[in-house]
1. As an exercise: helix-only ellipticity at 222 nm (-39500 (n - 2.57) for each DSSP H run of 4 or more, over all residues; to 500), calculated from one structure in 1, 2, equals -16000. Which structure is it?
2. Determine which structure produced the value 57 for percent of Cα pairs over 16 Å apart, for residues 38-85 alone, calculated from the coordinates; the candidates are 1, 2.
3. 3.8 is what came out when distance in nm of label points 7 Å out along Cα→Cβ at positions 134 and 166 was calculated for one structure; which of 1, 2 is it?
4. Comparing mean projected area of the Cα convex hull in nm² across 1, 2, which structure shows the greatest value?
5. When distance in nm of label points 7 Å out along Cα→Cβ at positions 14 and 174 is computed for each of 1, 2, which one produces 3.0?
6. Tell me which of 1, 2 gives 31, 11, 8 when you compute semi-axes √(5λ) of the Cα gyration tensor in Å, for residues 78-149 alone.
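Only the coordinates and a few stated rules stand behind these numbers; no lab work does. Fair warning: this is a prediction, and the values are worked out from it, not measured in the lab. Cβ atoms are built from the backbone, for glycine too; each structure is taken alone.
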Structure 1
Amino acid sequence: MEKLIWVYDSPYSRCIKWLLLKQRTEHQDYILSWKEMASDKLLSKFNPKKQVPTLIRETAARTDSLLIGLDYLPNDWHQTLDAKMFRLADSEVEAAIIFLFRANLLQDKFGESDNSRLMRDAGLNTFKVSVDNLIDQLLSKEDFSQANFGAVLLLSTLLAAISLSGGELASYRHHELLKFAAIIETDKHYLQMISDYQGNENNSVPFEFPR
């Protein structure tokens with residue numbers, strides 16, 4: 001049986017967990033906190049970079065969410081709207097997360113400063129540009145009606161960015177994002193994730209979009 005090493009709040013972990021559920025791939029959870037990742041022996045053994053998700057099968061491991069996902073996704077997935085959502089999450093929204101994380105780190109260590117405000121503003125603006133791209137470009141041109149690998153990653157990165165912003169970003173184009181989120185949140189496999197993991201210890205980023 002495969003074993004998935006993952007972190008509740010990692011967007012990349014969430015999309016792989018969802019995909020394994022969707023594909024009915026039998027596996028065991030090996031759940032870490034962000035702090036535990038640095039010293040966990042099993043993760044170090046199978047992934048020297050100490051990154052999640054890591055999927056172990058007997059004595060071998062697969063790493064990197066996209067490379068893991070491609071083992072399960074159809075051959076033409078790269079041509080789909082879902083692939084575009086994955087790319088948006090992995091580039092633009094991930095950049096917003098990094099800016100906001102660094103802004104919070106600077107503020108926690110040194111107090112609010114021009115540098116922390118600059119990082120925060122960059123994160124907020126990058127998030128908004130990403131959401132505009134999703135709503136005004138991707139969703140306006142193609143039909144989106146069901147959860148999939150890239151969409152789960154995109155929702156997860158949006159939720160992470162909102163959490164890092166202290167909720168400030170929750171109101172940005174809220175009604176439109178709520179419609180996007182509702183499609184994913186009503187998927188039976190995503191509902192299982194909500195039921196099993198939301199609110200557990202070490203889960204800070206919600207699985208559901210703020211109402």
Structure 2
Amino acid sequence: MNKPSIIISRADSSIALGYLAGHLADSRIVQYLGRDTLTSECETISIVTSSPHPGGARLDSGFGGQAAPCTAWLIQEAISYLQRTSDGVVLFEDLNSLPTDPYLTKRDHPFFWHYGDRLFWPVTALAADSRAVEQAKNWAGAMREVACFSKVPHNLNSVFETRSLTQDEFGFIASSLRAVVTDVFDGEGYIEWNRRQFKRFGVSDGKDSRPF
């Protein structure tokens with residue numbers, strides 16, 4: 001895949017963290033870790049857009065940017081992460097659907113994982129291609145996008161099936177979180193949050209000690 005034409009700029013930390021605290025307030029992974037984690041364990045925060053955004057622009061309002069190059073960037077970031085991270089997984093958190101929704105029994109769909117009432121559409125290192133990432137992203141698509149870059153629990157019997165995550169499995173995924181990418185500017189860009197000092201969590205794979 002060709003590299004998309006995008007601009008990655010440093011975010012104003014106070015504004016960006018405030019935005020994330022509200023935008024991700026109902027993310028089950030953020031809730032598990034605690035919203036304070038967004039501040040206390042933040043390594044970097046960046047804004048990804050297809051063109052320069054106006055200084056002081058509200059993160060929750062559009063400015064006329066193009067979404068397609070940013071989507072291509074996210075897909076490539078997910079693939080790159082999965083290719084370099086042993087047991088990596090990118091989970092697209094579905095903030096709209098429930099495991100019991102009737103449409104899930106009436107339509108063919110990729111496998112998903114769920115924890116309680118929350119769905120996650122995963123892409124693993126064993127299926128790290130643009131089609132798999134785009135498919136998971138689209139099935140989780142809603143007014144908000146939340147992509148969590150983490151690791152597959154060591155004792156997960158099969159990653160290629162729809163399944164309910166145990167408390168321990170979900171706890172491992174949340175605790176292994178490396179980065180979160182979510183939408184800004186009404187879908188015209190993304191904000192990328194990277195977790196600080198990942199190695200101290202004891203789950204470094206020896207291939208890549210960077211936060212993301």
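1. 1
2. The read-out was computed on structure 2.
3. Label of the originating structure: 2.
4. When mean projected area of the Cα convex hull in nm² is calculated for 1, 2, structure 1 comes out on top.
5. 2
6. Answer for the origin of the read-out: 1.
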